[in-house]
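So, here's a batch of structures to check.
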Structure I
Amino acid sequence: MRMKPLWAALLALGLTGAHAADLLQAWQAARQHDPDMAVAQSALQAGQARRDQASALWRPTVAATAAGGAMGSRTSTAGASFSAPAMGTSSDVAFNTSVDNGPGARWSIGARMPIYSPERTAQGRKLTLSADLADVQWQAAEQALMLQTAERYFAVALAQDALRLLQRQQTAVNKALVEAQDRFELGDAPVTDTHEAAARARGIDAQVLAAEVDLQIAQRALADTTGWSVDALQVAPAPALLASPALPALPQWLDQAAAANPGLRQQTLAVEVARQDVAQYARGAGTTVDLVAQASREHLSGSGRYGHGSNTAQQHMVGVQVTVPLYTGGQRSARQQELLHLQTKAEAELDRARQQVAQQTRAAWLRLQSGAARTEAQYAALRASQARLDATQLGRQVGDRTTLDLLNAQNDAAGAELAMAQLRTSLTLERLRLLALTGQLDERALHAATEDAPAPK
């Protein structure tokens with residue numbers, strides 16, 4: 001006979017509560033509320049700005065300058081030739097001019113467009129990689145928050161289950177205490193039964209109080225992430241999600257993690273950015289070719305050593321400018337070595353991250369792969385403990401079992417139920433972690449994590 005879903009069975013056992021939110025709703029609330037997403041959003045926008053910077057590197061630039069104020073000028077010319085109307089041409093002429101602190105103005109406008117610049121090429125590549133890195137960081141932050149939300153969500157679910165099971169056990173123990181007292185007064189049971197039941201009742205009371213605190217702590221953590229009110233915060237339990245026999249082989253998961261893990265993608269891009277840092281700095285001392293155009297005008301008038309005068313000069317130029325650095329002082333070599341060491345550091349961090357991701361992926365896959373067998377075994381233990389409890393209750397009624405036997409059976413049955421809920425939640429989280437490690441965690445996975453799923457037969 002097909003068994004109904006485990007969470008439905010738990011509800012049937014008295015674990016029902018108020019309206020409960022599912023995991024997808026929790027994630028949607030966290031995405032809007034959690035401050036880490038606001039930080040990631042700002043970083044994403046900054047990355048887009050870097051992409052715009054990269055596309056603008058090869059565009060022309062235009063600049064205008066203007067200045068005015070008190071100016072002075074002195075010129076001395078020798079061996080000049082000039083011509084004037086009605087005076088003919090004169091050669092080997094020498095003359096001097098001067099203006100002292102006269103009003104003057106100067107303006108210029110120039111345009112420049114890079115044609116060849118290895119440094120700009122490397123800089124553009126670096127800016128594009130930085131923008132790509134921001135995109136990946138956003139995706140990583142989104143998946144990290146998804147996983148954190150799931151962990152906090154299921155922490156509340158487990159705390160709810162634990163508290164409800166303990167409360168149910170508390171009711172059963174208190175009932176056993178009353179029965180033991182009645183039997184003792186009637187002379188049908190020794191006083192030790194009463195003492196055993198009283199001790200167990202006080203112990204359960206302490207456990208219930210501790211479980212209430214644990215639930216409050218878990219609710220507070222989820223509320224901090226989602227912005228929900230802590231008051232009466234309840235969540236839906238996880239389904240009996242099992243590792244499918246068709247779970248892809250481990251090498252496929254390892255390949256997927258190597259290609260799509262958000263952390264590895266970040267580190268890979270960080271290595272490329274470090275390499276472009278090296279390239280940009282190395283090419284900064286290289287030759288550049290620019291298309292340039294410039295026009296300028298300067299006017300000065302006033303009195304000087306030779307009387308009143310004025311001078312106006314205009315210039316314009318359109319052409320190609322070639323810049324060849326000849327000497328940069330020697331500081332560049334030390335900076336170059338620093339960047340090379342930083343590149344090596346980034347490459348080593350990438351290797352370390354690859355090992356860690358592979359280890360985490362392998363561990364998650366192995367735990368999930370064994371999930372079906374573990375669930376079958378735990379479910380068998382749950383059925384056995386329940387059968388033992390039923391038999392002990394019947395034996396206690398006919399006098400074949402003691403109060404202590406009944407209390408132990410109740411405790412074992414409750415423990416088996418809680419262990420089943422813990423395993424169910426553990427498998428659900430393990431699947432989500434495996435998806436996160438391979439860059440596949442999304443809203444569909446979150447929705448599936450709280451969907452009804454059949455338990456084993």
Structure II
Amino acid sequence: MSELAYKRTNVYEKADAETMQAIFEYAEGYRKFIDGGKTEREACAFVEKAAKKQGYKPFSFDRKLKPGDKVYYNNRGKNIYLLRVGTGNVAEEGIRIIAAHIDSPRVDLKQVPLYESDGVALAKTHYYGGIRKYQWAAIPLALHGAVVRRDGSVLEVAIGEEEKDPVFYISDLLPHLAAKQNAKPLGEGLAGEDLNIWLGNIPYTAAADEKDRTVKENLLRILHEKYGLCEEDFLSAELSLVPAFKARDIGFDRGLMAAYGHDDRVCAYPAYTALFDEASEKTVMVVLADKEEIGSEGSTGMQCAVFSDLIDAVAASFGVNPAKVRANSRCLSADVNAGYDPNFKDVCEPLNSTYLSCGAGITKFTGSRGKGGSNDASAEFMGEIRKIFSENGVIWQTGELGKVDVGGGGTVAKFIAKMNIDTVDIGVPVISMHSPYEVISKADLYELYLAVRAFVK
């Protein structure tokens with residue numbers, strides 16, 4: 001092929017022994033993060049702890065910032081901002097922003113969840129984000145979240161992760177009796193109201209009154225004795241069921257990694273570690289947002305005013321116009337893309353797909369079908385990013401989320417771009433996205449880290 005032609009580069013083909021070691025070592029740090037932060041609350045706490053070790057201090061809006069300051073803003077325990085104030089002119093240079101999200105599709109308990117049916121204690125659920133419901137049945141699930149008791153005290157919950165912990169379960173039909181289910185479209189095999197969690201099966205035999213000799217009563221007594229909870233406490237709880245799996249290497253060569261929640265913690269990790277590892281004169285902000293999977297709504301989502309408030313705070317600290325800061329800022333919206341899967345070629349357009357181990361994936365436009373809901377980065381900004389990556393030896397590729405008429409998806413990019421900030425999507429290809437166990441390449445993870453470092457340099 002002529003040197004004039006474009007060709008993707010496989011990271012592993014190009015990597016020397018030193019680079020291979022760096023790729024695999026970086027993945028081990030990520031493994032701790034992905035296993036230790038299965039919900040947005042846990043990921044937020046994990047990052048806050050790491051930031052404190054790097055000398056970052058809590059930020060308050062009555063504080064005036066100065067060059068060299070390293071601060072973080074923990075928004076309600078589910079969304080965190082990291083800000084390093086540079087020595088450059090923030091009005092002329094703007095802020096280098098990397099935005100990722102730390103929420104992932106899952107199954108949540110309803111506010112009144114507990115009931116008993118035919119000798120089994122169960123809990124009603126509502127799914128969060130775009131899941132394929134059938135994938136969540138017949139796998140071990142862990143219960144994570146927080147319960148605010150009547151007295152205001154908070155109970156942090158993480159049950160099902162340790163070897164001796166119990167796990168939880170959504171049942172499915174045995175194939176011998178599933179003729180009617182098999183005749184349904186795949187998406188209707190399990191309805192949302194069928195995703196009921198198995199919690200117990202032993203009745204409370206010590207009850208004096210026969211009507212209290214129920215499985216639910218036994219469950220309530222366990223919850224009270226072990227955790228100090230009553231049924232009413234579920235009204236002020238956020239409890240989620242997530243896969244009880246740990247991150248594991250895939251394949252004999254260990255070049256791939258499977259885990260729950262790669263979307264989008266696989267981009268969150270390079271975002272904040274690159275900030276810590278790359279010193280520069282630029283002002284840099286890392287945003288790890290909540291609620292991307294349900295539209296970036298609410299007080300902890302990317303649409304919350306706190307993002308613009310922080311930019312305003314930076315501008316006010318230096319007596320400059322915040323509109324000028326925004327106009328000169330640049331953003332990498334760090335979110336995953338659908339990796340090309342050789343088992344499902346028909347949904348992808350090969351020339352414009354992201355491939356495992358071919359580096360960080362730039363997505364110029366997201367959206368669905370006619371680019372609906374897309375940021376669609378400008379050619380000029382694409383050229384700027386291309387130049388940065390070329391000068392720093394970053395291996396990268398471009399891609400879309402499937403064929404034009406097949407589907408699509410969105411990210412937080414459009415919410416940042418509408419503030420007059422040049423924004424483009426970047427991430428890593430993911431196989432089985434939104435499933436309980438997604439797959440990424442360690443090489444792509446590492447190249448995204450290098451890409452972010454180059455961007456903030």
Structure III
Amino acid sequence: MSRYFTQADFPGLNKAFPIGDAFMSGPAQLDPEQLRALQEDRFARVVARAWQIPFYCRHWGRAGAEPGDITSLDDLERLPVVTKEHLMASVEVVPPYGDYHGMTRADGERYRTVLQTTSGTTGVPQPLFFGARDREVQNILLARAYLLQGLKPSDVVHSIYGFGMVNGGHYIREAILHHTEALLLSAGTGVETRSRQQVELMHRFGVTVLVGFADYMLRLAQTASDTGLVPGTDIPLRMISGHLGHDVRDTLSDAWGGVLVYDWYGVGDTGIIAAEGPSQEGLYVWEDAHFVEIVTPGSGKPVEPGEPGNICVTVLFKDTVYPIIRFDTQDVSSLLPPDPTSGINFQRITGFSGRSDNMVKLRGVNVYPTSIGRLLLDYDGTTGEYICRLHTTDDQDVLTVIVEYVGSDPGFKDSLANSLREQLGVRLGIELVGQSETAALTGVEDRQKPRRLIDDR
């Protein structure tokens with residue numbers, strides 16, 4: 001019987017996807033021609049596997065593609081993008097797992113498969129499938145990011161990614177335990193380990209690295225202060241790595257005593273796609289493992305160089321259970337060229353700017369609810385917590401921002417409304433509430449990513 005760790009082939013994977021110094025002296029140094037040759041070789045295996053999957057045969061066949069039509073990455077534009085909606089339609093037609101995976105090999109033996117789900121923020125959770133090999137590659141790539149950002153064997157890492165059916169906590173745990181030498185505390189969300197208990201554990205065990213989503217990391221800093229602990233002193237963090245979302249780097253750093261803060265990007269289906277390095281100037285795409293396009297929302301057509309659009313990813317190592325080709329994440333970013341001073345010859349992305357499917361169009365202006373948090377951080381008296389409510393009044397869409405405010409300025413509401421109008425180009429409604437009063441709506445204590453938009457139309 002072939003078990004998980006034999007199917008993963010750890011020695012082979014560490015050679016194919018090196019980390020640490022081996023990455024910097026290996027894949028990071030590939031010139032464009034060498035990199036493209038490597039990508040094409042891996043892409044060929046992924047495409048061949050995809051033609052064995054009913055979903056891809058159907059999805060591509062509807063677009064007029066046949067086996068043999070796609071022989072190079074240059075042919076990708078001939079294929080339609082894949083979205084979460086396509087995958088969920090597959091689940092509906094072929095319940096409960098859909099038909100976009102292939103858990104059984106051509107020889108009849110079943111791949112050792114890990115089943116998890118998305119967070120289910122938009123309804124029924126989407127099943128996620130990982131073969132042993134594919135899962136360990138994504139774990140390796142995350143470890144690569146942590147090491148590039150400065151993780152050391154002596155570090156004590158506190159993870160606030162949740163467990164359960166979602167991938168987050170499991171993924172981070174496996175990356176750190178399997179592929180680094182750091183010590184790990186897997187605390188999970190505020191529901192799994194209450195916030196006050198988390199900061200007590202961080203203090204007791206001398207946590208030096210914090211990983212998770214920015215919103216909850218900010219909350220933990222406030223909780224530490226509320227308990228009499230000094231973030232950065234009593235809890236001696238030297239590094240934070242997580243998902244910044246909106247531009248909270250400086251605020252997060254200040255909240256934890258001036259700690260270095262690093263960003264990285266990925267989604268449940270793919271694992272990590274890109275990560276910041278020491279320069280903190282853009283996120284390096286792991287191009288030996290992913291081919292990234294930036295496409296126009298709705299069309300799947302690549303945008304002009306440097307222009308924003310949806311991150312569309314083809315995963316070059318997922319050639320067993322669940323191939324991913326032209327997956328439109330619907331997350332907005334833009335491409336940057338390699339940084340010639342970094343020692344890494346990979347393209348970069350600017351980071352997460354918002355979701356195109358969560359974008360609200362108000363009187364011709366595109367507003368991203370996830371980006372409003374960045375603007376609120378400039379105002380004294382706000383806690384940084386908020387949620388947007390989209391509703392209709394007099395046949396017109398209205399976006400109201402519900403903001404936690406602990407100040408005493410009677411004119412703050414009007415001042416904030418006017419300021420946001422100047423910055424966004426459209427007027428938003430403002431509702432002020434007290435500290436922690438948005439928590440039940442955002443789910444900041446118990447969700448991987450807090451909710452920032454309620455659509456009541």
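Read-outs throughout are calculated quantities, based only on the coordinates presented, and are distinct from any laboratory measurement. Just so it is clear, the model here is predicted, and its values are computed rather than measured. Cβ atoms are built from the backbone, for glycine too; each structure is taken alone.
To test your reading of the models, identify which of I, II, III gives 26 for relative contact order in percent (Cα under 8 Å, 6 or more apart) when calculated.
I
Taking distance in nm of label points 7 Å out along Cα→Cβ at positions 308 and 404 as the quantity of interest, name the structure among I, II, III where it is greatest.
Once distance in nm of label points 7 Å out along Cα→Cβ at positions 308 and 404 is worked out for each structure, I has the highest.
Suppose you compute Cα extents along the principal axes in Å for every structure in I, II, III: which one lands on 149, 47, 38?
Comparing all candidates, it corresponds to I.
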